[in-house]
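**Q** Multiple structures follow.
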Structure P
Amino acid sequence: MFNGASERLLEVRRLMGRAAARSGRADDACELLVVSKTWPAAKVAEVVSAGHLCFGENKVQEAAGKIPALSSMVTEDLHWHLIGHLQRNKVRKALGLFDTLHSIDSIKLARYTSNIAGELGKKPNVYLQVDLAGEERKNGYAADALRRDLDDLLSLENVSIIGLMCIPPAATTPEDARPWFAQLRELRDDLEVRAGVLFPGLSMGMSGDFEVAIEEGSTIVRVGSAIFGQRDYT
């Protein structure tokens, strides 16, 4: 039924609005981050032409080629988020490309990022990545470690910590992800009470479960394949 990325974009927005309404939230309570990883600049430009300006990339190196290429195709001012793992040796380059980082997962990385941002005269928005399930192959703060480091994280001058991010364990159905989304929201609420600081952002929900994530309080969903189609990683 939906043949092009621009048509699928409209459908995702419709489903987001419906999920927000089910949970008593405003239509604009959750932002859509279109995940453009592996897709060429020309394909991303199709979504830009449909009026979308906010995109997420997983790898700094891929973004370093794509972002300038796309800038030569469109006149709009685009906003770029890094949603993949951030390696220390890519921090400087990442800060030159991205407005927002979704994957700060340790005080060491946060401190280094803040130092480099200070050198560059930048102050990126940051989500702290949390590994709620304790999965060995996933990056992310354990909840107790995040509570321990919270004061040190908030003392960093050149990053703006705006919320938490999670990637839940692989699930058979969207409902299977709901407890993890609820747990991230509850952790965020606990941290706000502890610190006396608001963390308004919850980066949670992807193509297969974004409606459930919105129902549980997500403020930004990371959706790629539901808009571009299935990726060919070969």
Structure Q
Amino acid sequence: MTQPAAVIPAERVERVLCVVAHPDDVDFGSAGTVATWTAAGTEVTYCVITDGDAGGFDDTPRDQMGPLRRAEQRAAGKEVGVSDVRFLGYPDGRLELTLDLRRDISRVIRQVRPQRVLTTSPERFWDRIGASHPDHMTVGESTLRAVYPDARNPFAFPELAAEGLEAWTVSEVWLSASPQADHAVDVTDVVDRKFAALRSHVTQVSHNPDLETFVTGWMAQTAQRFGLPEGRLAEAFHVVHTM
């Protein structure tokens, strides 16, 4: 597979905001990368758009699933050095590209003031269709619109300015599950932290004894595709400069 010309990301930033649709999304695709960032001293915040109340594989009552998944995501975050986990409470499985969603993501961007935002790709990943849940693509597109132009435009969403939130310009966006991935992060040395984060999502993964095997397979294929040495594991992203 031919890779597009890579955009070189900043070597290190002070603050990163990860915007994802569901609890566990960031852990499947990016927890290893997050662990490398926090180990380097970067402050990482998670913004999870839904509570994941439509997830699970058993007969857990629906009114209990959301609180369970919030707790699981907080526990998962701690495994990779993230303590600031925010939930917007939108309905799982029913996300739409709306001005309200753009505003709410813009609000968090202005609150956190990150130099880098990580989110899911708005493009469908045909080679691995499970990565392209409609909620994932909606959050990716909404987040990109919040990054540009909403969060940086002082005249967009006047209610945010009324809340005392000044405009903020994000300089980089990292898109996970992208068909145009151009940057790989070697996560071999922190993979145990990634798996600890994934295992925190008991309601989602406890029925799958082969979880680590197939996730390791994904990461090994990614490492090979990007030319990393044999035996290494990687997560891949499409890095977009927005300045």
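**Q** Looking at structures P, Q, which one was helix-only ellipticity at 222 nm (-39500 (n - 2.57) for each DSSP H run of 4 or more, over all residues; to 500) calculated from, given that it came out as -13500?
**A** Comparing all candidates, it corresponds to P.
**Q** If you don't mind, there's one more thing I want to ask. If distance in nm of label points 7 Å out along Cα→Cβ at positions 118 and 142 is computed to be 3.0, which of P, Q is the source?
**A** Value 3.0 for distance in nm of label points 7 Å out along Cα→Cβ at positions 118 and 142 corresponds to P out of P, Q.
**Q** Sticking with this one: Among the shown structures P, Q, from which was the value 20.8 of mean count of other Cβ atoms within 10 Å over residues 70-77 calculated?
**A** Source structure: Q.
**Q** Assuming 2.2 is distance in nm of label points 7 Å out along Cα→Cβ at positions 198 and 214 as calculated from a single structure, say which of P, Q it is.
**A** The structure behind it is P.
**Q** Now for a different question. So if we calculate FRET efficiency 1/(1 + (r/R0)^6) of positions 54 and 222 (r between Cβ atoms, R0 = 25 Å, to 0.05) for every structure here (P, Q), which label has the highest result?
**A** Top value of FRET efficiency 1/(1 + (r/R0)^6) of positions 54 and 222 (r between Cβ atoms, R0 = 25 Å, to 0.05), among P, Q, belongs to structure P.
**Q** If you don't mind, there's one more thing I want to ask. One of P, Q was used to compute distance in nm of label points 7 Å out along Cα→Cβ at positions 78 and 158, and the answer was 2.6. Which one was it?
**A** P
**Q** Which structure, out of P, Q, was relative contact order in percent (Cα under 8 Å, 6 or more apart) derived from, given a value of 21?
**A** Only one of P, Q returns 21 for relative contact order in percent (Cα under 8 Å, 6 or more apart), namely P.
**Q** Identify the structure, out of P, Q, from whose coordinates Cα extents along the principal axes in Å, for residues 126-181 alone was calculated to give 41, 20, 17.
**A** That value comes from structure P.
Read-outs throughout are calculated quantities, based only on the coordinates presented, and are distinct from any laboratory measurement. Bear in mind the structure is a predicted one, so any value in this text is a computation, not a measurement. Cβ atoms are built from the backbone, for glycine too; each structure is taken alone.
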